[in-house]
Structure P
Amino acid sequence: MKNNNYSRLSDYEREMISRGLVGGLKIRQIALNLGRSPGTISREIRRNISRYPWYCADCAQALAESRARLRKKNKRKILLNKELEKYVHEKLSLFWSPEQIASRLRLEYPKDKNMRANKETIYAYVYALPRGNLKKELIRSLRRKHAYRRERDGRLTRQEKGMDWANIETRPKHIESRKISGHWEGDLVMGTRMKSALGTLVERKTRFTLLVPINSTTSDKVTKAFAKTMLKLPDHLRRSLTYDQGKEMAKHYWFSEVTKINVYFAHARSPWERGTNENTNGLVRQFFPKSTDFKKISRQEIQRAQDLLNSRPRKILKFQTPSEIFNKMLH
C-alpha cells in the first residue's frame, strides 16, 4: 500500500542502514527494521554508493542536506518570480523540455536576468512541488514522466530480401551534410499489438516533422498516404526519402514516379543511418505511447501533436523551432 505520509530518511536511519550493511543484512531486512519499503532503502544506497566504494552514513546525510538546500533554492527562485513561473508552466504544458525552456528564455529575454532558469533549476522546481494535481500535471509534461528524478524485429521477410533496394550507399554524399533542404527520413510508429500505425516523415535539415495518418500498413496504403502528404510540398522541398527496409515500402518505385522523390534504404538493423527519424519517433511516443490504438486517434489529435513538435525549440537548431526555419524555405 502506498504511504501518503512519506518522510525523508533521517540521519539515524542512514546510520542504521550503514550498520545493517556492515552486519551483512539484506535490504529487505533493513527495510523491515526501519519500517520503510525495500525500494526506499535500495534507492538510498544506489544514490550514494556511486560516489564512494561503500555506503557512508555521514556522507549520505551531507549529500542529502546539500540536495535539499539546492531544491529549496531552485524552487524558491522560480516561485519568487511569477512571470518566470507562468512561463515555465506554459511551456511545460506544450511539452517543451526544461533544457528547451531554459535556452529559449535566454533568446526571448536577452537583457532580463530575472527571466533565467537553467534546466536543473526547472527540474528541481517540478520535483520539489508538494504532491498534488499540479505536480502530476507538470511531470506528465516531461518526456520520461518519471515519478522521481533519477525493436521492431530486425530480420527481413522473404519478400523484403527479394526487393530491389536503392541502398543508402548510393545516396549522394551532399545529403549527409544537411546543407540542402528537401531530404527526408521516414518510418512507421506502430500502435498496440502492431495492429495500427502512424507515419512519420522528418526533414533532415530543419527537423520539421509530418505525421501521416495510416489506415493500413500494407504497401499500397502506406505509399499512397506518404505520397499524398509529400505532394502538398513545393518541388524544392521534395528531393529524397531515406527509409528502413520495411515491406510497407515495397512499392517505392510507384512512390518515386508519382512524387519525383528518390528513395534510399538504410541497411537492416542500422537505425543510426536514420538517426533523425529514430529520435523523432521517440518524441512522437510522448504523445502516443506504445499502448496507442491509432485507429481510435482523430486527425485533429495527430495535427495537434505535429504542431507541438514543430513549435518546440531544438538545441540542434540553436533553439529555433523547426517551423520557424522550415517556413522560411517554403518560398
Structure Q
Amino acid sequence: MISFFTTTKPFLGHSGIIQRNALQSWKLLHPDVEVILFGKEEGITGACAEFGLHHEPEVARDRAGLPYMNYMFDRAEEIARHDNLCYANCDIIFTSDLLEALGRVRAVRSEFLIVGRRWDTDIVQPLDFSNLRWQEEIRELSLKTSDQRDCGGIDYFLFSRRLLYKKIPGFVVGRPQWDNWLIWKALDSGIDVIDASAVVRAIHQNHGYASHPDGREGLWSDESSERNIALAGGDAHLRSIQSATYRLTADKLSHNSFHYLVHWRVTLERRTEPLRAFVRTNLWHPFLELTRPVRHALGIKQGHAALCNRKRED
C-alpha cells in the first residue's frame, strides 16, 4: 500500500477546493492508504481531522516561507507505515489506475521510481465522492480536454522505500528543478525509473498563480527559484520523464532503449535555442513573409500547416 506525503496552500477559495478534491481521491484508493500533510497553513488541521490524515505541523522552511523538500522526504521516510511512498503535489487527483500500475511494477521490481505526465483539467467545484462513478466521470472529463502535459511536468513520485532518497539538496517546494533532480538521482543510483504516463491518469486541477506577486513567471526568477536552480547543479543533474529507463503500457513494461540519449538531445536543444531563435526571427520568418503570395498561389500554406500540426502531435 502507499503512504502519500505533501504540503499545501491555505485551504481557501479555489485552492481549498482542489486540495480537498485531491486528498479525498488519495484516501479513497484503498482503506489502508496513509496521507501525511506537512505544515500549518490555514485549514490544514480541519482537513486532517475530517479526512483522517496524519498531520505533521512542523516543517523546515526557507526565508520566503517555502517548505524544504529534504525535510519532508526525510521525515516521511521515518514515520510512513508503508514501503511505498509517494510525494504528490496537492492538486493531483488519482484514481485506481495508480494502484494497478504499482502492483504491476512491484511484481517485477523491488526498487523503482514511478513518474508520469499529468492531465491538465479545469475543475472549479468540489467533487461528489458519494457518486459511485466519480472515477469514471473524472477520467472522462480529463479526456474531453485532451491536455496531457509534456514530459517536463512531473507532479508525482511513487517510489520504494529502498530507494532511500537521502541527502537531497535544500530544494524548496513550488520552485523549479527539484523534480528533474529527483529523477536524475534515481538514475544515478542505478534505480529503474518507470514512465507510467500511458496507464496512470494523474489529473491536475488547473489553478492560477496569485500566490506569487509576479505570477507564474515569478516562480522562475525569485530568490528561492535561483537557489533551487543553483542547487540542482546544471544540466548534468537534470532529467525529465523522457529519461525513464522503462515505460509501462497496458500490455507490458518495456525498456526505453534510447533513454540515455534524451538528456543530450534536450541539452543540445536548450543550448542552441538562442541560435535557432535568431534564425527563425531574422531568416525563416522573413523568408515566409517574402514567399507568402507564391505559396498561397500554389496552395502550399495548407500543407505546411498540416505538417506543423503533425510535428506538434508527435
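Derivation of every value follows stated rules applied to the coordinates shown; laboratory data play no part. Note that the coordinates shown come from a computational prediction; the quantities given were computed from them, not determined experimentally. Cβ atoms are built from the backbone, for glycine too; each structure is taken alone.
For the read-out distance in nm of label points 7 Å out along Cα→Cβ at positions 48 and 184, a value of 3.4 was computed from one structure; give its label from P, Q.
Values: P: 5.5; Q: 3.4.
The read-out comes from structure Q.
Quick check: 4.7 is what I get for distance in nm of label points 7 Å out along Cα→Cβ at positions 64 and 280, calculated from one of P, Q. Which structure matches? Working shown, then result.
On the way: P: 4.7; Q: 2.7.
Going label by label, the one that fits is P.
Going by Rg/Rh (Cα atoms, Kirkwood Rh), for residues 112-239 alone, which of structures P, Q comes out largest? If you can, show how the numbers build up before the last one.
Working: P: 1.10; Q: 1.01.
Checked P, Q; max of Rg/Rh (Cα atoms, Kirkwood Rh), for residues 112-239 alone sits with P.
Quick one: Rg and Dmax of the Cα atoms in Å came out at 21.3, 70 when computed from one of P, Q, so which one is it?
Working: P: 24.8, 74; Q: 21.3, 70.
Here the read-out was taken from Q.
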